[in-house]
Structures are given as structure tokens and as C-alpha cells.
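These are the structures in question, set out in turn.
None of the figures in this text is laboratory data; all of them are computed from the coordinates on show. Since we're looking at a predicted model, the values are computed, not measured. Cβ atoms are built from the backbone, for glycine too; each structure is taken alone.
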Structure I
């Protein structure tokens, strides 16, 4: 059986997702919809060139104009939103009305929780909606769900993940392969973790630690950022005693950006500067983009994920560790960030259209981890796992 997909937002992650749908999603048609029709057409041309078949097309469309979009999506079986998180609630309502499966790249836990209030409507329409897919939140949580199956009674789960340049350059040692607003959004406010079995708030940039990975990755630092666990703390409350997620960077990154935060540069409320009202975060974006934004430059990156599940098996303490390291793909030109983000979204959408997931608005942590790992390995990702039983 084949399916017609729509990818809303023809940026990097949307293109990577479409490539996966063309290769593994039984796609008969992939429609890119973007506010800029030229970008949509360019994305379609890229997919047709990489796949060697005319499977994709592009056209203009505003994800915020649901009446117009409803006509554009005629005949579509499934929707993948790679657009800004602000449009995802409306797109969910549209997907339900059109009885089309949907996944999105999320970006805001509050919006995701609003989407979950539409669970009954999605079940009534017989479709599956999975918000907050991608790298993190998304694949990191899927690997956690998988690691939990390796322990008979999991009690604690720790997740570390991050995207980095393979060849860091001083003084920044970092390049952002996604929108600057997405980066600073992760660095603002607090995260939701589980501690002693209860959901708690933990401030960003706190709980700094150091981890070691095989060379050439080497030593990385990890610290708290927001949004990486999506709805998992509430879903796994009562199941796990402890759940946490930290972002991986080369050493020194946390101190630099924590200083910016303390200076107020992550603030959104405008301040007066010489008689002009300006949001500090907008200034930070303008200053950072030329220095750590990827722009049109080639970024050979590496994405690193490690999950540790701890608990009991056969009445004895048991640890399971799952690790994935992916790098820029020379053949397709996709960054590791594109692959892990776009392909995880495509995996979840493929599972939905093939009816391997239940109808409704499904938390990403409820997508079976073993299914995601099995699909990931089909794509050549080397997911390593180890277990240890302690006395």
C-alpha cells in the first residue's frame, strides 16, 4: 500500500523527513507546503534528485491559514509538520477534520499538552497524532522507552543528548544546525524532571556534569535545558522514581551561555535602549547568528545520545545503557541533526499510517521503543546497548 504525505515547512528537517518517507514510508506522493513557494519547489527537486523518481512536488501555503491549507491538503493521507510550534494545535485540528495522521517537530511542551486534549476527537476520527517527534524531544525519549524494556523493573532513567560540530573551532566550539530561536528557547526557564517519583521544575544551566565518549568525541559536558522530555515526566510519574534529560556540549559552553542568561540576554520583554524598545533575546540572536549560525555553510556535525536505565531484574540491581552516535552523511549532504530529527518524525508517521500505533493523540513516549529502534536500525543507525547486573 502507498500513501500521500504532506510536509508543512520545507526547511532542512522537513527535507530530511521527506527523504525518509520516500525511502521507507511507501510514499506515492510527497507535497511540500511552505510560505515561500520557491523553497517548497527547491525541496521537492532535492527529494526527486536524491531518490531518482518524481515523487515530490512543492507549492506555497501558509500553515496559519487553515481554510486555505484544507484545500491544499486534499487527498493527503498523513501530515508532517516541520513548521513553528505555534501552528501545531491548529494543524492537529485540521488533521482530525481531514482524517489524516499527523506528527510534528514540537518545540513547546505547553502546546503539546493542548494537543493532547484532542485525544478523543483523534480517536473518533480513527487517526494517530504524535506531537514532539524529532531528535530531542523525540528519538531521545524513544531510546529511553527502549532502555526501560531492558530492565524488568526500571526505576531511574537518565538521558544525555546533543548536536555538535565534528571539528569545533574556538572560541565557540559550537554551531547551531537549527534556528537560533530554537536554541535559546531550550536555554530559557526550567525543565520538568521526575525526582522521588514526582514532577519537579529544575532550572536551566544547572547540575553540570562531565561524561566521556569514545574518540573522536571525547569529553563532553552536560547540563539542564528545557523541553527535552516533552510529556514524559507526567506519563511516567508513578512508574519511575527519577527521570532527567541533559544537553551535551563541548566543555565551557554552559558557563558562557549561563552568563548571557544572568545578564538578561535571554529575556523576551522589551527594554529601553536609547529610546528604542528592544527584546534582549532579539539582540542576542542578531549577535550569535553570524558566529554560531550555520547559514549556508556546510556543517559536518555529530549527534550523540546516551540513555541509562536503572532498576531491578530478577530481584537484583540492573543497568542498561543505550547509545547512538550519528554523523554528517557525505552521500546525501544531510547533517546528523537533520537525520535524527527528520527521520524520527518520519518513522513515527510511517508507523501511524501502517496502523501500528493506536488512534488518538499519542505521547511520543508511548510509541513503542522497540519498534522505533527496529526501524532505526533499518536505516543504518548503529544503536549500541549493554547491560550489567550488580550484586
Structure II
């Protein structure tokens, strides 16, 4: 068993780190304060393949493994631990993967090259006011009419809706094509957010300020049947595959954010003196640092195992993915909380930027890509079946 990265993976990690250290870390505060990810950065990142790392080469992607995608995720989380850029990456890669694998050639060529270049935003629209984690209970409908699908319904807490409306692009919308069925009546349909019958209303979140969250109303939006992704009425199963890939990327993003914050905290306690001693020499703080560092390494090993399981097609990969999604955000939040307390008043201020990470990480515990209790449900079913 070899825990080392391959030479190609090391080169990828180093080159991405260098790019993000230069282009993203310096603008993290701006992203959080101005509540936007600069288009210039998005397009520059597109030039080196960040947004299409796992996509097929015929649409401009790099066709990398999920393990490599997690390497990029971890570096993005490190560079922008407010998580805004990381959220965008999770959506582009996790759901772009679904479109790349299951979309027809015409739709793939229409959308994915522009996603790769950073010109389009691509996301998923599944959550509804009456059903968050319960995907099977969605009420949005897609009715066939004159060779098109007519989409009618409302989605809520949808990431990147304003970006898709402004930049171009859209969302993979989960809709009922057979309303009499629950999960067996759902399809995934790509819907351009730029359509005038797509109404977007911003929701003000506490964190990850650089990317929008919105209510999206689909008011009889007509799209061609070629926009169907995968098989009709198999959308639930396709979505579960998308969630698996998105969740392991979430774990990678949280690992990177946690490392960036813990590194700052360790540097602080090594240098800060109180009562004639360095903070690191107080056993209570030193032991807490040791425990957090160990938990972070445990979460990292689990996350990379989950990525490996997806790459290898392991039967129970979804269970390992759920374990990674359960672990990484929780240890990241605990690290942010502890580092803020080590730093005292400075840690609570916006100058330290730790609070931006704290606010962003919380989103991955309360529900984004699956709440903690949903991860526990997946794991428990896996081990008790």
C-alpha cells in the first residue's frame, strides 16, 4: 500500500498550488467582502483546466481521475477558505461530470466547453421548499409538449443562480416526468438560467459570500428534449451518482480550508507569549492542536480513499464517500472554532479571516450536498444492510 502521490499528481498539486497562491489567496478578502468571484480569475483558472478537470477531452477537459480532482479541491480550499470558490468548483466538477457522462453529444458540446473556459456557470437544482434531502418528494414537473419539456416549479437554496443568469449557463434540474411515481418518476434536464421565464431571487447567507444562493422559479420554461441528461425517469439514480462525486470534492475543499486555518493557528501559538510563556507551551493548547492535527489527517486519508473508491468503481464507494463528507466538514469547523479561541479577540475579527472560513464551512454541515444526518443514514444503511 503506497500513500505517496504519483509524480503526475505531485506536479499537478505543485502547479495548482503555485497558481492559486498567486492568483486566488490575495483576493480572498475581496471575494468575501464584495460578494463575488472575479470573472478574470474564473477565466484564468479555466485556462489551466480547473473547471473541467474530470471532463472528457473532446469538450476541452483534462480527463483526470477523481483523486486528482480532490487534489485540486484541497488546494482551492486552502487558497480561499471562505469556500466561495470551492463551492463553484464542486458544482462545475461534480455536476459537469454527470452532464459529460450522461448528456448527448449535442448538449455536451453546447455547454461543457464554455464551462471549461469559465464562460458558463453550471450547477444543480434539486432542493425545494417542501423537500431538501428528500429528493423523491420534489414537485417540479417537466411535461412533454411539441417535442419539448415544459418545466414548472420552484427550487430553493440553489447555488450560482445569479452567476448563471449573468454569465450564461444553467442548472441540471431535477423534475418529475412521471408525477405518479416518487423517485422512479424523476428526470434530470438541463435548463439555461438565462431564459426569461427563469426567475431568480437572491437569498442572503451567513457565509461563502462570493457565490450566490437563490430561489429559482421555473415558469413554464420550454427546453428541447435533447436537454434530457441520462434516461427519462432515471434521474434520481443519476443524481445520486452526482452527489457522490460532489461530496468527495466537498470533503477535499474542507480539508484545504482546515489546513490553511490550522497552519495560521499553529504559527500564532508558536509566537504568541502570555504570562512569560509561548501559547504552545501550555499543555491544554498543545494537546488540542495535536488532536486537531490528527483528526485532520484522518479525514484526509478517508477522503482520498473515497476518491480512490470512485475511481476504481468500488461497490460500496457511496458509503466511504458519506464517511468523508461526514468527517471533513466537522473537523474543519472544529479547527476554525479552536483557532479563533487561541487567537482571542483577533481571531474574532475580520482581519484574521478565520471567521470567513467558519461561516463558509457551516454550509457543508447544515445541508449543502447532503446534511450530516443524511450521511449517517447512508453509512448506517451500508453497514447494517
Structure III
């Protein structure tokens, strides 16, 4: 009897050990926190188009001349901010459907609109399934025109807005690696808190996602070159007031980019050019409006404004020191149709061109980075335009000098 009880107890114990071993062999969910605490003081010499208390900067406002002939926008401004302080979680888990799985959730205090400044927002929230030669991303992430390896290294928040795109959107993205060093991706996305100028539900009302395709040649971490192409649809209105009828008039808008980056020992060089119709959801200048041959209360067609934007960023490491410079140029090219400023949706359709030069110096000690950046941004607004809204004469240039002193403690 004792021997039988001993054998039974031993069998139960052995089975328990076997189950425990199986459980320990299974991959566990691992969560790793990361982020940083940021502080900035910002000094400007000219009132400008910006948001979030000046944290995200675009370009100087058009000159505002008073009765005495003085430009009242020539005004010194000072601000201290910590809105970009960031907290994220990287999560890895067991294999699913033959793929390695991971997720990322990231937030900061930049909020989704000026009135919500200093409130938390969803910055990134994605799940990833990665197979040997392909990858699937689902969630809220960078717009695919933003390539991780080709983001400017500016100290100022926004990484070169409005020359470089800034957009995060809900999406599903499939990436395929047909051969070594070649990366192909296709993305379907909708607009989140980065929307095109105009009615907030214009993209949703179209019933279609924005579509983007991208091809890139990638050589380890030393070189990348590629191009992107995309198309989106907007349905700005559903109702014609004068005729008391519905309308589903939809406008399509294309987007192209070419990009490259090279890491040459201690020097990193990045370059990109973007060309498209109404890239305002990327925080660029541009827009769309009513075709002038039609009346404002009819079921009119739309004319897209075209935008060209290009930038270059060079960053060099000298031990704990880093020096760099960003240069950008963006121009409004008008439309291929007659464009009306009445019933138009835009980010400064009165702009001719804007450019920026921005050198910087930083110092890193362990997980603390101190930096200073000077930014000269000059905007040239159009004075007169032709029927297709191409500039025929310009106003005098307006410029802002911005100095940003920053500190960042990463963890």
C-alpha cells in the first residue's frame, strides 16, 4: 500500500515538473518601458504660424503693417516647454501564425489640438507580425511617406515641418523582402488627428482609404534609397444647400516622394523630395478648392494645388559632441485647373515659397543630451496670382530667427 502511494505521488510530482518545464519553455510576454523627459526654451523674433504654444513651428506670418507703417508681427517671444516628454512600452510575445509578434504603445503630452495641450495622446500604437521575408503592421503609426531611416535629426520638434512630413495615421501595412536589400511595402490608411485641411470627415466620407506603395534599396545601416507613390480621395460635402439635394462629388489627390540616406563613418546625410496635390495632412503648404468655372452653390468640381518640398540634413559626430545642419525649401506650384479662393480648403494658399536653414550643436553625457539650435525661416507670400493660382508677383520676404535650447534625459 505504501509502495503504491509512493509510486502515485512520484508520478504526480513528475507530471507537475514536466508541465512546469513546458511552461518555462514557452515564450513569455516581455514589456520594456522607454522614453525621455524633455525641456526646451524657445526664443523667436517674429510672430509665426505655429501650434501648441509654439512647440511645432511652420513659418513667419504675412507682414501686418499698422497705420504708422510698422510691422506689428516683429515681436520677440519667449517660451519654455516640456510637451514632448515621452513614455512608451515595447512588448514582445510568443510566435503566432508562424510569425514573431511584438507591439508598441507610445504617448506624449503634445495632445491632438492646441486646446488640449499638455494632455496625453496616442502617438504610436501598433502590433507587428514578422515572418522571415515579410512583415505586417496594424495600428496607429507613421504615415508611410515618413521613412524611419530618413528623418531629419533636428533638435526642434517636428523634424523639419513643413518641409518634411509629419503625420501618424491608423493603417494596415504589409512589407515584403523579395531579395536581400530590397524592401517593398503597401499601405492602406485613414486620417486620424492629422487630417487634410477642410471638413474633418472629408476622407471618411469618400468611403476609400488612402493607398501608398513604396520600394527601397537598403544596405544594412549604411545606405537607403527609394521612392513612394500614393493616392487619396476626399468628399468635402454631402449636401447642396441652394438646390436642397445631396452630392457625392469626390476629388482624388496624388503624392510622390524620393528619398535617400547614407551613413559615412561619423557623418549621416539624409535627403528627400516630396511632390503632390494637397499634402496638408502631412502638415505641408497647399490645399484644394472650387473650380472657378462653376458657381459656389452648384455641384462643382475641385482644383488641387500642387506642392513641391525638398530638404537636406547633415549630422556629424565628434566624440560626445554632435554638429549638424538642416536646410529646406517648399513652393506652391498652383493648379492645372482654374482655382477659386472662395470655398477653398488650404494651409496658406497665399504662399509663394518658404525656406529654412538651421544649424545645431549637441553634447551627450550618458543618457543626458544638451543642445542648441538656430533656425532662420523665411516666407515669401504671393501678391498676385493667375487663374490657376500660380504666383505672378510676390510680397517682400518675412523672416523669423528662432533659438532653441534643449535638454533631454532618456531612459
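Miscellaneous remarks
- Among I, II, III, structure where semi-axes √(5λ) of the Cα gyration tensor in Å, for residues 276-339 alone as derived comes to 41, 10, 6: III
- Test item: Cα extents along the principal axes in Å calculated as 79, 47, 42, pick one of I, II, III: II
- With helix-only ellipticity at 222 nm (-39500 (n - 2.57) for each DSSP H run of 4 or more, over all residues; to 500) derived as -18000, matching label from I, II, III: II
- Structures I, II, III, by relative contact order in percent (Cα under 8 Å, 6 or more apart): label with the highest value: I
- Structures I, II, III were shown, and FRET efficiency 1/(1 + (r/R0)^6) of positions 36 and 108 (r between Cβ atoms, R0 = 25 Å, to 0.05) at 0.60 was computed from I.
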